[in-house]
Each structure stands twice: as C-alpha cells, then as structure tokens.
Structure 1
Amino acid sequence: MAEFRKKLEDLILIVTKEGGSDLHLTAGAYPTIRVAGDLVPLVNQPKLSADDTMGMAMEILNERNKSRFLEEKEIDFSYSPDGVTRFRGNAFFQRGLVGIALRLIPTHIKTFEELNLPPELADFTRREQGFFLVVGPVGMGKSTTLAAMINLINRERAEHIITVEDPIEYLFTNERSIIDQREVRFDTNDFQAALQSMFRQDVNVGMIGEMRNPDTIATAVTAAETGHLIFSTLHTNSASQTIDRIIDAFPPNQQRQIRVQLAGSLNGIFSQRLVPRISGGLIPAYELLVDNSAVSNLIREGRTAEIDVVIETGSDKGMIDLNRSLADLVRRGEISADTAYRFSMNPRGLDRLL
C-alpha cells in the first residue's frame, strides 16, 4: 500500500501547488485536476491503471467504508492525508473499474469579503429563527458560502450550533459558539434521525449539508417554525425553482401544508454561480430572494412563477437579481460580456442592463 500512498501524496501536492479545486483519478486516464473551473490532465504523470485506482481507494477508505464501497459500488467520504489538508470525496465503479473524485476543502474558512459575497448575507445569520437556503448547481461554492455564514454566527453570537453532513467538510473551531459536527453513518444513522435529535439537544442553529428527501425537508421546516435557525443547500438553479422543488418533493395531498409552512418559515434563498474572471480564477454571481409578505403570499398561493419578477424589481427590499449581479461584474471589469450571457438565465433581460 506504500506505493499507492506515495502516488496519492504526490498528486495531492500538485493539486495544492497549482491552486486546484479537484482531483480526478480514473483507470486508463491521466490524473486530472480542475483549476479555475477547467480540467487539466497531468500528462507528465503516467496514466493510471486499474490497480492504481483500486489501490488508492483502499488507501483512502477506512475499514468500514471499504466494505460498504465494495458492496454498494459508490461512497461519499472525507479524507485527510496529513490531518490538516482535507478532501471531500466520492469513489465509484465505472465499467467495472474504480474512479475517484476528490475536492479540496480549504482549511481556512473565508469571510464574505474574501469570497466576494454580498454583505446582505450577514443579515440572515443574525436572525433568531427561520429557514435559509444556499442553492446552485454542483461545484458552485454552496458549502463554502454556508461555512462562511455559520462561522460568522460562531464569531458574533454565543449559540449551540449543530451541523449534519455527509461527509463533514469544513472543520469549525469554537469561538463564541459551541459547534457540534455530526457525520452521517459515523455520528448518526441518517439526516432524519439527526434532525429529530436536534430538538432534544438544546440547539439554536442547525446546518444540514443537503436536503435529500421529503422527511428531511419537513423536519427542517418544522425546526425553523419552532424557534430554530436552519441553514441548508439544494441543487437547484434559482430561488423560484428551489421553492417548486421543495413543494414537488411531497405527494399532492401534502403540498398545501408544506406551502403554508414554507411561507411562514422561509428567511431567504441565495443562488450562486462561480464564473470565470478575466484576470483568472472564479468569482461568484448570485441571486438573493428575501422573504417578505409578498413572497410569502406567492408561495402560499402556488404562484412561484411570479417570484422571478419580485426579485427583479425588489432591489429596494434587499433582493439581488442574477442579471444585475452579472452586469455589475461586467461593469467592474471582472468578467466579459460573453461570460455574463453564458451564465444568465434570462439573456434578453441582461440586454437591458449592458
């Protein structure tokens, strides 16, 4: 196993030196890293064999995860080769061979300013209760934004914070708050069990790594209704789509109830994309829905299609429209107009701003 450990160590060193975000290990291909959104094959390295990828998977996984991986053919995990550098990973089989995807998790939890996030997000960390979602496609920085929000609470307030993650990503250090981090399958059997236990753990703030099923969503919304501040993520493209996804997760006879609950508990939805900068690297473009009486009524009445217009015209109420965010980045010289159009969900609307 020493051979595979050495290969992993060498590749991890390359990822960190090159400022990469991800490492892909696939049998028959060069090791590949992702830098500023682009995949870069390491052609100066030998192509990986089937023995390489299986050996590295067995090096990464603990004994419990090894047997689960071989049985279920895929597994999420966290990996820290030196106790400092951390990765979120997934190992899987493809055409009978092992593939591994590792995402580097920075040890330093950045501030809103360092991440180029809007200061308005701080308002949602100072609420006493309610439900706030960070959404976007895979790989768009949702976990990083959520970590920045939780860490702001940690610095400003004395609260009991519990996170439920699969796997644990960012490691928090207690400052003013007490933070307990629970990993699914190691510290708790599943998201649902952990969420139900929160009610008996004197928790103020809960962070759910991802809402994966109706039971988890229902419990999270109930927690937000009953005096807890709850944060979570979803893989959706916009605020309006997020609300529809939540409602549609339930059978028709339960949708009215979840609409009413969501209308009463939602604080806001932040949707983000990481877009290529002219100077290199990535910068976020985003949309922010702030819940108010108008938004609550639209959710309650099933008129979510109108929420996009509310965001577009609601800047005086703290809303941030994605097109305005993109146009602002163009005006500041951060991104090109072509990039803005590529990431816009309403190019005609963007025409009016550029």
Structure 2
Amino acid sequence: MNPPSAKRVQQLLTAIRQSRVLVVGDVMLDQFLWGRVSRISPEAPVPVVEFESESFMPGGAANVARNLASLGGQTELFGAVGRDPQAAQLKQLLGEQNIGVAGLVPLPGYFTATKTRIVAHRQQVVRVDRETRGPLNERATAALLRQLEIHLPDADAVIVADYGKGVVTQPLLATLRSRCRDLALWLSLDAKPAPHVDLAHLSLIKPNRREAFALAGLEDTERQRNPLEDGPLRRVAEKLLTELRPALLLITLGEQGLLLCQRGQPLFHIPTMAQEVFDVSGAGDTVIASFTLAIAAGASPVEAAYFSNHAAGIVVGKVGTATVSPAELSASFGGKQ
C-alpha cells in the first residue's frame, strides 16, 4: 500500500482544523537547562555544564495535546496537577497554544510532575524527575470524570496518555471506554504495561517495542532487520490482537519505523522517515497525536500510519520535546510549504 499523495495529505490537514480531540492522562512540565561543557569536574568524573539558558515545555499528556494543537487540531487536556507554581506555569504555556486547561484538576498535597533535562551541545546529559506517584483516589478520579463528561459530546476522539504516574486507573479507563462506546468516539491509548488496568476493546493501542513485549508477557529474545521477519515481534502482535482485541495495534519501532496490526489483516510495516536523529523525547506523543488526528479527519488506518510516521521522522530531528507543523508535514509528502 502506497503512502497518501501530497493532495490527500493536504485534505487531511484541512479537515484536522475542524477536529476536536480530548487528551487525558499524566500531565508534566518539561524544564530544559541549556549549557556547554568544556571540562570535567575535579570532584567526580562528570562533565561540568556551564549554564546558558532555561526553557519550559508541556510534557507527558500535555505534550500530546501540544502536538495536536501544532497540527491545527482543537484540544482540551485532562489530568491532575498540584497547587504549585509548576501548575501555573504549565497552564500558561498551554493557554498560549490554545489548549484548554479546564480539565486540569488541582489536588492538595500533589506535586505537578516536572522533568528537568540538562542539555549540552545538543545532547542530553542527565534528567531529574520530581513527581507524586501512586493512583488517584476515588474523589480525584470522579472530579476528572465530571470534567470529561462536559466535553465528551463535542469531541471526535479521545487519547489516553498513560505514563504510569497514577492518573490512568481502572475506574477512569472503564468509564471512559463505556462513554466513548456510547458516543461512538475513537479511543486511543498510549500504553504502559500496567497489570491493574484492563486495556481490552479500545480503538487503538500504541506501545513501543519494549512496552509491547511487556504487555504480552513475552521476552524479547531477538531482533531482525526486517520487522515482518521478526518471529518474536509477530507473536507479540498476534497475542495482543487476540487477547486485548483493539481495532488497531500500532507498535513504534524506533529506527525501524512503525508496525500497523489489525485482526485478519497482514502486518503492515512502514520504515522510518527520519533523516537525522537528535532527540527521541516525545516522539511517541507525536505518533499517537498525529495518528488519532488523521483518523478523526477521515483517514484510513494505513493513511494515518504514514501520516504519523512522517510526523515522528520530523520531530526526532529536533532537540527536545518538539512538534511538527502542517507546513513541515505537507513538505515531507512532497507538498508546498
């Protein structure tokens, strides 16, 4: 199956501007400390990073929403934050990008998840995480679901972005799955292996290779250059399709691209479009955001897979949790910028 034409991609990008996708999950604030290294510390064998600048970006589920907005989609974000300066800063960043934040529920004693990355010479040196772990309690989950219920009737699709921090609980996912079924809404999930959460009967499950093997409970014993000839990977895909029965399974394979899996259909592999790889931070967010937006805009699964593969190939060529613009995506398919 051939990739969509530049004309078809432009049609999808136009339709995306009318699409509304809700994002629910673990929201984060990404902090970047930029600097340069010219010497090794005399205190320990580590580089000394000379500070040059600082920047902040929405991360986690917030980065999924950011990717939706950058492609022209309408989006609202739902998750838990603290009553702290980090939450205020995150909301300001999201507001600047026209991302709705009414669904960010402030919780007492909760720390807004913050990842601090130190970057020197375009390479990440170290990351420091500050966060509150553990599943949300019933009261917090109920508050989140009340906010979701207000916006679900006007949505075209929902993305659940699970980073294993505690927002995506079984009660939340079960209720959301039921409501999306009632409203005929597409429901995508960026999956982290979580034995306490039932992932069955979703529209899309998008794990990376490591996550797919963990979800299937199988060991990754070998890796072939051609994913279609990779026996263990094929067995993982077959097991997840049989046991979880998603409409679609999309496995991201890093430098090997994407593997699109459907019950009763041959596995479909799309090689990566990346020309250079500077940073894979947030590439999975780009894939699930662009794939779901394409589906909401009327794309077929194969068209959506090509669409998201091109988007991921663009963002990994940038430093940090980057996004892709409609012009960049159009150009990657041979269209005009």
Structure 3
Amino acid sequence: MVTIAVDAMGGDNAPKVEVEGAIRAARSLGIRVVLVGREDVLKKELAQQNGNLGLPIEIVHASEQVTMQDSAARAVRTKRDSSIRVASRLVRDGVAQGWVSAGNTGAAMATAKMVQGMVPGVDRPALASTFPTIKGTPAVMMDVGANVDCSPQMLAQFALMGEIYARIILHTQNPRVGLLSIGEEEHKGNELTRNATPLLKSLPINFIGNVEGRDLYTGKADVVICDGFIGNVALKVSEGLIEVIKQMLRESLQATITRKIGYVLSRTAFDDFKKRVDYSEYGGALLLGVRGVCIICHGRSNANAIKNAIRVAAEFAENRINDRIENELRRWTESTKEAAIPLK
C-alpha cells in the first residue's frame, strides 16, 4: 500500500478539508495516509468525521505550523518541527512515498529542496500545473509560482522537465513546447524570453517558439514555459475568469430556461463544463526538480482537491515517475554538456 503524507495544517480551511480529503482517499482509493500536524487537533477532527473507523490513516505529530504570512526563509530556518517539514522528512526517510500540502508555497518548495534534495542538473525546482484545453487534452504550464525571478538557463531546465512530464505522465507524443511571451515573433518579449529562445532552440525538444496568453487554453502548445511571476498571474487570472464564466452561465440558464426538460439538459451540460474546468479535479501542482514526490495545492483547496492530490502523488510514486525523470534529465544534461549548452 502506497503511503502519502499530508500537511494537515497548511490550507486556508485546515485541518477540516485535509482530514476529509484523506478520509476520501483512504476509503475509495485504498491509499495509506499520514496526517501531519498537531495530534490533539487532528484526533478531534478525525473523530468528528468518523475517519478513525478502520481506515488506513495515521497521525504524526508536528508542534509547529507555517502560515501564509511566514517568509519561506524564516519558516525553514526557525520552524524545524512544522507540519511541512515533518511531512517532507517522512518522504526523505522512506516512511512515505510522497507528500501533499495546501500551505505556504514558498516554504513548501524551500523545505522540499533542502530536506529531500534536488535532481542533479536542476538549479531550482518549478511548479507544474495541469489545465484543460479546447482540444480535450491537458497541457502543462510551468513555473506557476515557485520562482519569481528566473534566468534563461532555468527556463531551459523547466522546458526539459515539462517535456518529460507531458510525455511520460500525460502520454503526449512529441510534446510541443512554447515560451509564453507577448507575441509570436521571436524578437518580441522581454530580456528573459529573448535570451532564453536560443537556448530552448538548442535543446532536444519540440520547441515551437513563442506562444501568447490567448494560446494557453487552445492546445497550441502541450507545455508552456514562463517564470513563476508570470505563471502565477496567468493561473490566478484564469481561475478568476472561470469563476465569472460559471456564474454568468448559471444566471443565464436560470433566466432563460422555461421548460423542465430544457433545464435538465442544460444543467447536465453546465455540470460537465464545471467538472472540466474545476481545479480540484487536477489535485494540485507538482514540484518538479526535487527528489521524491511533492504536490502543492491551492490554499483554498476543498476536500476533493486534497483527495485528488493524494491520488496523483500515489500514482507518481507507484510508477516511479521521478526516477524516470531523473534518468532522462541526466542523459540530456550529459548530452548538453558535450554540445556546450550552458544549462547551469
């Protein structure tokens, strides 16, 4: 049975949704879950949700909690018994095969990097987020928040990892990799994108050049590369837009439907639309570049998102995806050294 640790104290609605998500995963997916946090609080929440009735759920005590207001450096330096750090340590020590957190993204990334270690050849880990496209196939955008400032070499590493992720995990043949910019022309963009372009062209990937913000959901690219500042803004704008569209559709359906059968059919279509764009169906963002499995969820994640994040973490662990990424990245790093491509 795969074991996944959950930072039960990190999300906006912790620990209620973390405990509920763990119960759903343990009950329906057969995954062993270790809830990490204050033992007294978690025992009380488990009892209230009847989650201690024969389910493979355990509690590991962590006396401290990282808040959204804590800086990543301070959290790593001073809160050595935080739920984030204890969960990461469980993966490092082999007690769990992966961990999930809806807490402070910067602290989770810094902790995973320090405690679990980095994949050889990677300067900084990146958050890879999966999102739907109109072609019906998922696409990957990275980085979506782990690194505010990036170098061209880091974008090249993101492209390599994102291509592997799309090809191995999403089963996309010959993934098309695009660089997010303000125009398709190569000369457009800022200094970072212009300097990254020659490097991306030199890599053994299907680089298709610049893509624009409007191309994120068209399926033009299977992997979209950008720095964490731009990626996070694009992600949050998308989330807000989806919420607005859902509310507008709901109001329009209620105002215009007069026949019951029409309402049922339209409601079914609306529910299908909501599921296709619901972030909770994707669980969270994978932190690529660190050893072991780490998935970081939205701070306001619900129980369904936590359950799906646990599911994805277990799938990654069972299929030893990180080992495959490490091996391919190592081979690519060696080949780029021979070709004198500066990836570091």
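From which structure (1, 2, 3) was P(r) over Cα pairs in 10 Å bins from 0, in percent, for residues 143-206 alone calculated, if the value obtained is 21, 60, 19, 0?
Values: 1: 23, 54, 24, 0; 2: 21, 60, 19, 0; 3: 20, 52, 27, 1.
Here the read-out was taken from 2.
On relative contact order in percent (Cα under 8 Å, 6 or more apart), which of the structures labelled 1, 2, 3 is highest? Show your work: numbers first, answer last.
Numbers: 1: 13; 2: 18; 3: 22.
Result for relative contact order in percent (Cα under 8 Å, 6 or more apart) over 1, 2, 3: largest is 3.
No value in this document is a laboratory result; all are computed from the given coordinates. Here the structure is a predicted model, which is why all the values come from computation and not from measurement.
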